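Values quoted throughout were computed directly from the atomic coordinates according to the rules given, and no laboratory measurement underlies them. Please read these numbers as outputs of a predicted model, since none were measured by experiment. Cβ atoms are built from the backbone, for glycine too; each structure is taken alone.
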Structure I
Amino acid sequence: MSAKAVTGAGESLLRNKFFQTILLSNVLLQIGIWVRNFAILMYVTDKTNQDPFAISLMGFVEFLPIFVFSFIGGTFADRWKPRLTMIWCDFLSAISVFVVLITLVYGSWHMVYLATFVSAILSQFSQPSAMKLFKQHIPAEQLQSSMAMFQSLIAIFMVIGPSLGVISYQKFGIEISIGVMGVAFLLSAVVLFRIPRDREVERTEAMVERRFKQDLKDGLMYVWRSPVLKSLGGVFALAGTAVGIAQTLGLFIVLERLGQPKEFLQYLMMVNGIAMLVGGGAVMVIAKKVSPQKLLALGILLNSLCMVGTGLSTSVPLTLGLQFMAGLGFPLIHIGISTIILQWSEESFVGRVNGVLNPMFMGMMVIMTLVAGQLKLVFPLVGIYSVAGLFMFLGLLLLIPLFKHKPLIVQSEG
């Protein structure tokens, strides 16, 4: 595809009122999320004199809701109106943040965990609703390009977000930082009112009375009956296993394999984030030429090789190069997965499909986060990272039979 065609496709997307709104909303949410993650982390570190348990608890309250509430949130997202669901989630996140701010002013600093916990829960209802709206308002041929632009925005904040949170805390303190979070979530809720109103769905008496448990069961069966989605679930589980190991032990790569101080880890993250931005732009160029299955496979292959290489490397330039290559692969994985879910799921099941697949990734990642530390006591880093890369490669093998499949849903209605 020529640069002119790519520019045209991008301009066409940016003229879409829904896409304009969802991008602006996401900018505000990313500001709130990164200020939340790093300002609160810095605050807890100072408040507890670097207590490892208090610091690790931040990760726990952030990731546990993703694992526990993803399926529930996805099911409700299919029952509720997606636009209103997103607005209410952002509004309630803002309210919870302001409640935390009030309690913080009066001396209960432990409440900072609540801000992370509540917004992480609400995101499990908001995110699948956003996917449903993409299905409704973005033409099928532009889905992959829209996911690429969305991923590029996230990559930008992966580069600047940590600094944003740290600077906010150091310059203004925790109270102002939490206030910024609340205002960002509130503005996001206001911005979302620009999205066209939700469709009115005619509900029969049987639909109203249908039990929540039945919806859960239907979502599981829908994924199980689809060879594409079922294989994607296996890929999620294997990728979660590999990522859980690699993320947890990254600090030991810096200390033991590279012989650098622990602060050097931020440079690996920065290189990774810059590469993600480049990768997201590259997907926009090849979006219409490459199927999402092949995008996903390429991203997994890159990450598999880079995990093994990172474990073996004792060279700083080589490890930085491998982190850059892994960063290029991450958008391919994210965009490929998102596009496959949208193209192979009926609109009424998008939320539940997300709810079934995400816990497979998060569950394995959380388990391996807990197990990786114990593995480190028994096995060398080279062996552990090689096994992580092997798990990624097994995910690639699961994808090979899917290359022949064509999307079941060619074009969303409306």
Structure II
Amino acid sequence: MTSYYNGFPQSDRDEAINMINLDELEERAKEVMPEGAYYYIASGSENEWTWRNNTAAFNHFQIVPRALTNMDSPQLDTEFMGMKLKTPVMISPIACHGIAHKDAEVATQKGAAAAGALFTSSTYANKSVEDIAAAAPNAPRFFQLYLSKDWDFNKMVFDAVKKAGYSGILLTVDALVSGFREANLRTKFAYPVPLDFFTRYQGAKGEGQTVAQMYASSAQKIGPEDIKRIKEMSGLPVFVKGVVCAEDAFLAMGAGADGIYVTNHGGREIDCGPATIDMLPEIAKAVDHRVPIIFDSGVRRGSHVFKALALGADLVGIGRPYLYGLALGGAKGVQSVIEQLNQELLIDMQLTGCKTIADIKHARLTHFNYTADNLKSNTDPSRITPYPVTNDNQLKEEDSATDAVSGASQE
């Protein structure tokens, strides 16, 4: 089913998803999402080299199977910052879940809670932190912060987040400006659904603004002293999100960060930067177990989760796949995505003799170099394929004058 917000089609589904792997959801999501919204999710910056290699680089590390371990029934339960979780898979923060489903972050939180996973909400969420928390009152959740130039805005956010029961803040430091996202430019994408914190602070809905315009309202200058100020104002633990080298891990910890979040924003910021999995070992060595490590970017398989944990991560985040799950199945679709990764991860644990998540940290990996590609982006005119036109992914014609997002291409 499909509902509409000012002509923008939003999935209304609430069903488990049958799948063989997460990759197949990317193509299926086109059937229920407008072209601009779809490519906001399914793209990276410039030639998308880093976006592709975030996933490909997991092949640089190989899992060494173990035999005669006399072990069965591996367990996925883990503890993180005092929170008891049923899986090491985490919902990474992404803006504007309303482009995938009418219930937006509320549905995502429900799906994460059903799977026992940590949910993280974006500053640019459509739903309020109060509504998200009410959707699963006892579920664990963190809040991702785009630090504003306006500290009154920041204070409002901190107060709301803490009152709503969020357990920590993920300070994004790798997106001071928007990466050059060609797909957004080609589809003229702008946020089509109101963003709650902008509505409550200024009465501004955030509709009709481009990604670059939204980033422009955030701080372009963030230093170590901001970590201390955020901790004091919020009273919450602060993880520094966007660390991709040992030097920045040392800086963050020296400034009082409670954790390190290794990510390159899913290849959406700097292109031709290294894949996060390739940088994780040096960061884990620098951190040396002094603070927890969250990892994301490119995760599509249970084996990817396994490798990240073995290389030093404590939690492993997913991004694009759960938004495809949200579009195709709502809360139950999000749960299906997490459970697919869990199923694959359990197989890897069984075949390596890892009874617990803690055991994975001692699993043996090997490492071989590789040759990467240099393809043009998927939305380059030389590579783009016709976008499907369905009854569920089209804007309503009568509202087209106010729509921020184009519908599917039609000849």
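Results, tabulated for the structure shown:
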read-out	value
Answer label among I, II for the case where semi-axes √(5λ) of the Cα gyration tensor in Å, for residues 100-163 alone, calculated from the coordinates, equals 34, 16, 7	I
Test item: distance in nm of label points 7 Å out along Cα→Cβ at positions 284 and 364 calculated as 3.2, pick one of I, II	I
Answer label among I, II for the case where relative contact order in percent (Cα under 8 Å, 6 or more apart), calculated from the coordinates, equals 27	I
When mean count of other Cβ atoms within 10 Å over residues 124-131 is computed for each of I, II, the largest belongs to	I
Source structure (of I, II) for helix-only ellipticity at 222 nm (-39500 (n - 2.57) for each DSSP H run of 4 or more, over all residues; to 500), computed value -10500	II
Computed 3.1 for distance in nm of label points 7 Å out along Cα→Cβ at positions 156 and 300 - originating structure among I, II	I
Answer label among I, II for the case where mean count of other Cβ atoms within 10 Å over residues 148-155, calculated from the coordinates, equals 14.9	II
